[in-house]
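Below you'll find the structures, each written out as structure tokens.
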Structure P
Amino acid sequence: MRTLRNPFFLLSVSLFALHQISQKGLGLQIGWADSYLDNLLCFPILMGIWQVERQLRWKLDRLSGFEVLSAWLFLSFVFEVVFPKLSAGFTADWMDVVFYAAGAIGFYFLINPAVSSRLDTSASHGR
């Protein structure tokens, strides 16, 4: 469960919680953060939780690039096309998709453990 101890995962969760407390609890308006911070942090948090579930259930350490890309495409479509059509409380903003992508890329490279480092570690123990 390295994911839950990963500093970038912990930073994402902490920033999300602090932003929600400041925005909803304290009523502070923080411009850019109010518009895009949650979108940026969405993928590191959601994909991190999915990764933990896979680690616990199937002992799979890493999400593939295809899985991350598929999740980004699917959730971007749901969040920016489906939800705005179903409810006036949602607004389609294609800049959100850019921030979802940045979060997905951040997750893939900073939270998702690298296969090569795992192979290098196991190879060095064999010597």
Structure Q
Amino acid sequence: MPARTDRGITLFETVAALTMVSMTAVGALAAVASELRTTERARRALETEALASQRMDFLSMMTDQELQSLPDSVKQGKFDKPFGEYSWETAATVESAQAGVYNITISINWPKNSYLVHTAQYRRPPLTTRSR
């Protein structure tokens, strides 16, 4: 009986090759999806940090009396476009142990989460003089 001289690919070899290619493709797609999620989180972190810094800079220009009684437009609000999905809430309380020290909390909110910043700011208390 003569030996077979077929030089084609068997069905088993084809299925094995497709299995290896599909496993590699699934791994690559999972890595790309993970990269996209990481990029989104990094973008969100940069934006919220910048927005919180902007609010903190605004508060640093306020006087002692203004920090004791924050106007409604400073307590809360919504950012302009392109950051329209973000809003903020601000609270300032007097530190009872230290004159002129205010505990400040800024919350940057978006539909599924929020970013909180807690800090303290100092304002020189008003000087009082005694008359003779």
Task: Parent structure of the calculated result 1.2, given that distance in nm of label points 7 Å out along Cα→Cβ at positions 75 and 91 is the read-out and P, Q the choices - done: Q
Task: Answer label among P, Q for the case where helix-only ellipticity at 222 nm (-39500 (n - 2.57) for each DSSP H run of 4 or more, over all residues; to 500), calculated from the coordinates, equals -15500 - done: Q
Open item on the list: Given a value of 33 for relative contact order in percent (Cα under 8 Å, 6 or more apart), calculated from one of P, Q, which structure does it belong to?
Closed with: P
TODO: Have a look at P, Q and say which one yields 30.5, 131 for Rg and Dmax of the Cα atoms in Å, as calculated.
DONE: Q
TODO: Have a look at P, Q and say which one yields 55 for percent of Cα pairs over 16 Å apart, for residues 27-82 alone, as calculated.
DONE: P
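Here, each number is a calculation from the coordinates, and none is a lab measurement. Every value quoted in this text rests on a predicted model; they were computed, and no experiment measured them. Cβ atoms are built from the backbone, for glycine too; each structure is taken alone.
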